[in-house]
1. Match the computed value -1500 of helix-only ellipticity at 222 nm (-39500 (n - 2.57) for each DSSP H run of 4 or more, over all residues; to 500) to one of the structures P, Q, and report its label.
2. One of P, Q was used to compute semi-axes √(5λ) of the Cα gyration tensor in Å, and the result was 50, 28, 16. Which label is that?
3. Consider the structures P, Q: one of them gives 13 for relative contact order in percent (Cα under 8 Å, 6 or more apart) as calculated from the coordinates. Say which.
4. If mean count of other Cβ atoms within 10 Å over residues 41-48 computes to 23.4, which of P, Q did it come from?
5. Ranked by distance in nm of label points 7 Å out along Cα→Cβ at positions 185 and 209, which of P, Q sits at the highest value?
6. For distance in nm of label points 7 Å out along Cα→Cβ at positions 137 and 297, the calculated result is 2.1, so let me know which of P, Q that is.
Structure P
Amino acid sequence: MKKRIILLVLLGLFSVSTAMASTLVVEQITQPLSGLAPEGATRIPFSKVRFRAQDGKVALYGVYVEKTGMAGQVFSGVALLRNGVQMGTTVTSFGADNRAMLMADSPFEIADGSSYDLTVVGNMRDDLSGDDGKTIGIAIVGVWTTATVQGFVLIEGTHRTASSDYVIGAVNATAGEDNPSAGSTAYPGETKIFSSVSLIASSVEDEVLKSVMVKASGNATKSDYNSVVLLVGGTNYPMTVLPDGRYYAGGINKTITNTAKTKVSISANVVGGVGKTIAFDIVESTDVELAGAITGFGTTPIGSGPSFGSFPWFKGTTTSIVQAPTPPPPLPPPTAKQRKAAAMTAIRSLLQDK
């Protein structure tokens, strides 16, 4: 298959000095190992690249990839991870030229002298019987940026073998018992659970919960709340806000078994925003990152119940931020008569004890 390299430069979106234009340096790094691509497996790595900013910050708008190999349409989605965190939503299909652009809805800047490792991953369809034994790959063929590009060559990545016989585990998800009901409210100064799901593994294998990413929806802004954390098994895991200011990601290392449900909740401290609303959604099922404890392959959790849908996958309860209730006035000091009555009560109690 003939390969073409695409280098796109958007002019005018950022002012770039002709005397000192920033440069995106593309560095070759070790590619993922080859192996199987079982049906239903998620976030299988296919290709990697390192981007470094030089002579100024670099705006990165997207990465072009191309499906390669002999297999057909075996992917349910393709995504881009930056240092292990997914950037943008999953792209669910390739174009007629077998190409797609990743991260277009989540551009970011690389600070001068900084670098990021990006990994292209694929989510496999649930039925690969028609392509069993065929090879598949995802090459990196272009980058969309305002900067001068240095060192870019086509990155073939690795090829894997589609498999419909290799069985991996599964996880079922339901709304957690701490998930707020409709009409939920919160007030400034309150720390509150905004979303909660319960996870349980199938009997095939235990699963390791590696991370969770949520999106804040509603019209409250990040200045209206802070201290967003994951609550898992009695442990708090701080979540980091991503560059767009709406997505939060938190790393975990918790084993999910088939003997008891594991509750995963999102909590935050409200500091302002009276009259606004807030919710924390899990936009895509693969934003709950799982890996089989035996096979190591990721799996897509299966949600059931009214809180689950296609987009977002889990809809968090919309909570209204309200004014804190007015505390009752302090009680007046006791009168002399009340003090005397209290003393007599205490004396009677002592006499009765004897």
Structure Q
Amino acid sequence: MPRKETAVNPRPVIYAGRFADEVPTAKLPGDCEVLDDWSVLPFRLAEALEDATALVVLDLFSFPFESITEEQRDVPLVVVLPSDFDAPFLNTVFGEPLFGTLGPLDHVATADPALWEGLRRGYRWTDGQRIELDSDRPVEAAARVLARLEEEAAGTVLDKAVYRVRAGVLGPQFVAARGVRAEDVPFDALEVGVGSGRWASSFDPAATRFAGLGFTEGLVEAAIADFPGGRFDLIGDGFAFPHADESFDLAFAVSVLHHQPAASKKTLISEMWRVARPGGRLMFLEDFVAGDLEHVVSIQKFVDLVLEATAGRVILEHFEALRYPRDPYFRGGLISLSKVGTPQTW
């Protein structure tokens, strides 16, 4: 079973490579394993990453990123950028094969603000992904990274494998929702239950006006800090959205509605339908497995609720079942609907 969205005991693996002698485990906080450049043979690396909660790469130039398996990519990655190289050089050497694969649950550690800024924009990294270092000396960098990972482990942790599967099904549907509109026509997207805004990075900020509604003030503030070009609001009492009718081309929620009782679900769905434009999309990704499991919602009851909340004025565009790594069954599902109606404004 994948780890749930809950607190976990951190067990990071540090690849020190050529710097292994400079990173004695005894000087590092927590339960960690330090690997040298002989420890990345496939079978040895697989053993080390079996139960790892993070892989910290201190020596980028000797780590065999190309040999990482798909399952191993589900371990959150922290890359420490060497500050004696500039952004264009590192981009040429590593580029899309490494930097382009770093998602919202991965981190980039650097002591050089200019280096961070030179790479961040091109790959849409957020400030929340950065680990700011005082020094990129291996032992000091490792200690700072581990302290940050320990802080994060004390809160809610989303399994990267779960995120990868969700991103794999949501990405094409986000593209389908945008359709064939010209690039200079903005696309308006709203996420309900936005959290810290991690799904905002799935959209091109130059072509999308992204908005989010959150249930927690601290997470809304984090989203504002990471995505200053978006609009993020704290959802009010009664779940009324602070948006006009027909304001969005897409309204979506990811693993949010199961937390709410039926009456609140109905209100949220109704509000999502209200703010969507005719022909716009409503998307819901939830755990839809029946049985005595936590945080699930009956697919039959959910469909009935959607039809009731929208008076049946929706068309099913796409349904896809999700099975997360190490799950024996398909417990998740994505439902994409289009809104039926006539525009109220011309």
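1. Details: P: -1500; Q: -9000.
Corresponding structure: P.
2. Working: P: 50, 28, 16; Q: 39, 22, 17.
Considering all the candidates, the number was obtained from P.
3. Working: P: 18; Q: 13.
Among P, Q, the structure yielding 13 for relative contact order in percent (Cα under 8 Å, 6 or more apart) is Q.
4. Details: P: 23.4; Q: 13.4.
Only structure P yields this read-out.
5. On the way: P: 3.0; Q: 1.5.
Comparing P, Q, the top value of distance in nm of label points 7 Å out along Cα→Cβ at positions 185 and 209 belongs to P.
6. Working: P: 2.1; Q: 5.3.
Derived from the structure labelled P.
Values in this text are rule-based calculations from the coordinates and carry no lab data. This is a predicted model, so every value here is computed, not measured. Cβ atoms are built from the backbone, for glycine too; each structure is taken alone.
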